[in-house]
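Computed from the coordinates by the stated procedures, all read-outs in this text should not be read as laboratory data. These numbers come from a predicted model, not from an experiment. Cβ atoms are built from the backbone, for glycine too; each structure is taken alone.
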Structure I
Amino acid sequence: MASQNDRRAVPRTDTRLPVTIVYSDGVVREDGDVHNISSMGAKIAVPAARAIPEIFYLLMPGHRLEVCKVVWRNDNEMGVSFQN
């Protein structure tokens, strides 16, 4: 079975970047950390990943606003693809 890393089209860079997840028309904001990132997606750690909707906005210092779609998730992490 191929590992998750083997299926990525673009390699990711390890990081520890604080981020804000925004959804429900901007009413709900959750803090998290990006653990790795590429031009196509990221792995994000949050306290309750299962509570985050499938599509949300991601605010990252030094980056443009990203529209994200959840590709996978567990209790406190999720992999997302950038939709912009």
Structure II
Amino acid sequence: MKMIKVLSGEKDIEDVEAWMSKQGISEEDEVTVCELFDQYERKGRAEGENRFAKLVQILMDSGRNDDLRKAASDQKYREQLYMEVNLA
């Protein structure tokens, strides 16, 4: 799992044991790399969805509907908004 995180460009690999424990996986378990990667990918997708949902809520609460509309289709603009509202 640490190798997957490093290869994906992540610098923080210290939480691997905690994540494995939370998933119910021990180092002695026979788990394929594909299974681990699938679980890791699902976690990343959920985090991304939660981040976007927070951005949507912030923009809606601020009445910034035009920004929300643009953020839905323009990734570069969406990243600018994440920085602006401290969700980077």
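Comparing mean projected area of the Cα convex hull in nm² across I, II, which is largest? Once mean projected area of the Cα convex hull in nm² is tallied for I, II, the winner is II. Source structure of the calculated read-out (FRET efficiency 1/(1 + (r/R0)^6) of positions 24 and 48 (r between Cβ atoms, R0 = 25 Å, to 0.05), 0.60) within I, II: II. A value of 18 was computed for relative contact order in percent (Cα under 8 Å, 6 or more apart); which of I, II is the source structure? Comparing all candidates, it corresponds to II.
Kindly point out which one of I, II the value 1.00 was derived from, the read-out being FRET efficiency 1/(1 + (r/R0)^6) of positions 32 and 72 (r between Cβ atoms, R0 = 35 Å, to 0.05). Derived from I, not from the others. Structures I, II were shown, and helix-only ellipticity at 222 nm (-39500 (n - 2.57) for each DSSP H run of 4 or more, over all residues; to 500) at 0 was computed from I.
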